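Q: These are the structures, in C-alpha cells.
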Structure 1
Amino acid sequence: MNDAETLRVYATKAQDYAERISNRAGHDPQLAEFMNALPAGADVLDLGCGPGAAAQVMAEAGLRVTATDAVPEMVAMATTHTGVTARLATFDEIDGTDLYDGIWANFSLLHAPRADMPRHLAALRQALRAGGVFHIALKTGTGEKRDTLGRLYTYYTDAELTALLTAAGFIVTHRVTGCGKGLDDTPADWVALRANG
C-alpha cells in the first residue's frame with residue numbers, strides 16, 4: 001500500500017487507532033480460530049499489523065510473529081510488544097518462499113489498488129508454507145473510494161475475493177460476514193475468509 005493520503009491518515013491517527021482496537025484483538029473470534037488452526041510455535045506474518053494488537057495476542061500464545069506495516073508510527077508501537085518482530089514494509093516488499101505457517105491479513109489489503117491484488121496474493125501464497133493458513137478480511141462492496149478520513153479503500157464481493165484467492169492457489173475453507181464501525185465511525189459490511197495454501 002503506497003497511497004500517500006492513506007499513510008498520512010494512519011500516521012496522524014496512530015494513537016487513536018491503537019486505543020480503538022487495543023482490547024478487540026483478545027476477543028476476536030476470527031483471530032482465535034486462526035491461531036487454533038496453526039501448529040504450536042508456528043511462524044506467522046501479521047500483514048499490515050497496525051499498532052500490533054493482534055501480533056501481541058499471537059506472540060503471547062507462543063507463536064513466532066513477524067509484523068509488517070507501511071506506517072512508521074504503527075511499527076514503532078508494534079515493536080513494544082514482547083515476542084513480536086516488527087518491520088516497516090509495504091505489500092510490495094513481501095517476498096520469499098515457504099516462510100510462514102500462517103498469514104494474518106486482517107483489514108489491511110483493502111487499501112491495495114485492485115490491479116495489484118492478484119500480485120499481492122500470489123506473493124503471499126509463495127511465502128506461505130504448504131498447508132499453511134491464510135486469513136483475509138475486507139470491506140465488501142464494489143469499486144474504490146475514500147472514506148471520510150481520506151483513506152483509499154478497494155471493495156470486493158465475497159465471490160470476487162474467493163475467485164482471487166483460488167486463482168492465487170489458495171483453498172477457501174471458512175467464511176464469516178458481518179458489519180462494524182472502523183476508525184471513521186461509519187458502519188461497513190465485511191467478509192473474512194480463511195484459506196489453506
Structure 2
Amino acid sequence: MFDVLERNINEYIKVSSEELEYAKSLFIPKKLRKKRIILQEGEFCTYTIFVEKGLLRSYSIDKKGNEHILQFTPEGWWTADLYSFFSKEPSNYNIEALEDSKLLLLTNETWELLLKEVPAFERYFRILIQNNLIATQRRLIGTISTTAEERYLKLLKNFPDIVQRVPQHMIASYLGITRETLSRIRSQIVSG
C-alpha cells in the first residue's frame with residue numbers, strides 16, 4: 001500500500017528504513033469509491049491526502065451552481081485544503097474521487113508529529129509546498145495570459161492520460177472554458 005509514497009519520498013529526501021517505517025505508521029489507509037466525497041465545502045479539512053492509486057478532484061461550486069475545478073490529483077500527488085487544514089477554518093471546496101482510490105491520510109496532529117520526530121520531513125513538505133505554490137502561480141498566470149488552446153495543450157503535456165480518465169466537461173471546467181470551446185479546440189487539433 002505504501003509503494004508510491006515511498007518512491008515519492010525518496011525523490012526528495014533520504015530517510016532511514018526505521019524513519020520510513022515510523023512515518024508509514026502515522027498514515028491512515030483509506031479506500032474511497034468513485035464519486036465519493038472525502039472533503040465537503042463547509043467541513044474542516046482534517047487530513048492531508050496522498051493518492052496511492054486512483055484520481056481525485058478538488059472543486060468549488062459558485063452561487064449559480066457552476067463547478068470550478070481547482071486541481072486533479074493523480075497517483076503520487078498530495079491534496080488538501082491547506083488553509084482549512086492549518087487554520088482549522090471550514091473548507092471552501094470539495095474533494096471527490098473520480099476513480100476508485102487508495103489514499104493515505106495524515107491528520108494535522110500526526111503531520112506535526114512526523115515533522116518533529118523525523119526532521120527530514122520538514123524538507124520534504126517544504127519542497128512539496130514550494131512546488132505547489134510555483135505550479136499554482138504558473139496556472140494562474142497561464143489562465144489570464146494564454147489562450148484556451150494553449151492551456152489545453154499544456155494540460156495534455158503535463159497529464160497525457162487525462163482525457164481517458166476525466167470527462168470532458170470536467171476538463172473544460174479545469175481550463176475555465178465551456179464544453180463547446182473545448183470541443184472546438186479538440187476538433188482543430190485533430191484536423192490541423
Structure 3
Amino acid sequence: MSEVKRITTPLTDEIIESLKVGDRVLLNGVVYTARDAAHKRMLEEFEKTGKFPFDIKGQVIYYVGPTPPKPGQVIGSAGPTTAYRMDKYTPKLHELGLKATIGKGWRGPEVKEALKRYKAVYFAAYGGTAALLSKHITSAEIIAYEDLGPEAIRKLTFKDFPVIVANDIYGGDIFQEGQSKYRKLDLNCQL
C-alpha cells in the first residue's frame with residue numbers, strides 16, 4: 001500500500017503534479033459543493049458577468065447534495081454524486097482554474113483530456129459511506145443558489161477527508177486500470 005498524502009486547498013500545480021492514480025489522499029481546507037443545476041447556473045452567470053459565486057482558481061468542487069443536519073451536526077450525510085453527470089461543464093471550469101473535483105464513478109474523455117491540459121485531478125470518494133464522510137466536514141455554509149436546496153453551492157471545510165486519485169494529469173485512470181488488472185487475473189485463473 002502507498003502512503004497516504006495529506007494535502008490542503010487551495011491546490012497548486014506542484015501539488016497536482018505530485019498526485020498519481022491510486023494515491024490515497026486526506027484532503028483538508030475549503031471545498032465547494034455543486035451538482036448539475038448549480039454547474040449550469042454558475043456557467044450561465046460567468047458568461048453574463050465574468051464571475052463565479054467563489055474564486056475558482058486552485059479550488060475543489062465536491063459533487064454532493066447533503067442531507068439536512070441533525071441537531072449538533074455541521075452537515076447531514078454527504079456522500080458523492082455520480083461524476084459523469086457534470087462532464088459537460090467540467091472542462092470549462094478546469095480551463096478557468098478549477099484544480100480538482102470529487103465524485104464517484106468514471107469520467108469521460110473530454111474531462112480526462114482537460115485534466116492533462118489544465119493540470120487538474122479527479123478524486124473518487126467512497127460511495128455508500130455518506131454518514132461517515134460527513135464527520136470529516138467541520139463547517140458548512142450556503143454561499144449561492146439557496147433556492148436549489150440540497151444542490152445549493154456550499155462552502156465546506158474538510159479535515160482529513162479521504163479520497164483516491166482516480167484520474168491524474170498523466171492520463172492515468174483508476175477505473176480502466178482496475179478493469180485491466182481484473183481481466184488479467186481472470187485469464188490467469190482459467191485452466
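Q: Could you figure out which one of 1, 2, 3 the value 16.7, 64 for Rg and Dmax of the Cα atoms in Å was computed from?
A: 3
Q: Taking distance in nm of label points 7 Å out along Cα→Cβ at positions 45 and 109 as the criterion, which structure among 1, 2, 3 has the greatest value?
A: Comparing 1, 2, 3 by distance in nm of label points 7 Å out along Cα→Cβ at positions 45 and 109, the maximum is at 3.
Q: Let me ask you something else. Which structure, out of 1, 2, 3, was relative contact order in percent (Cα under 8 Å, 6 or more apart) derived from, given a value of 19?
A: Checking each candidate, the match is 1.
Q: To test your reading of the models, identify which of 1, 2, 3 gives 12.3, 36 for Rg and Dmax of the Cα atoms in Å, for residues 29-116 alone when calculated.
A: It must be structure 1, since only it matches.
Here, each number is a calculation from the coordinates, and none is a lab measurement. Predicted, not measured: the structure shown is a model, and the values here were computed from it. Cβ atoms are built from the backbone, for glycine too; each structure is taken alone.
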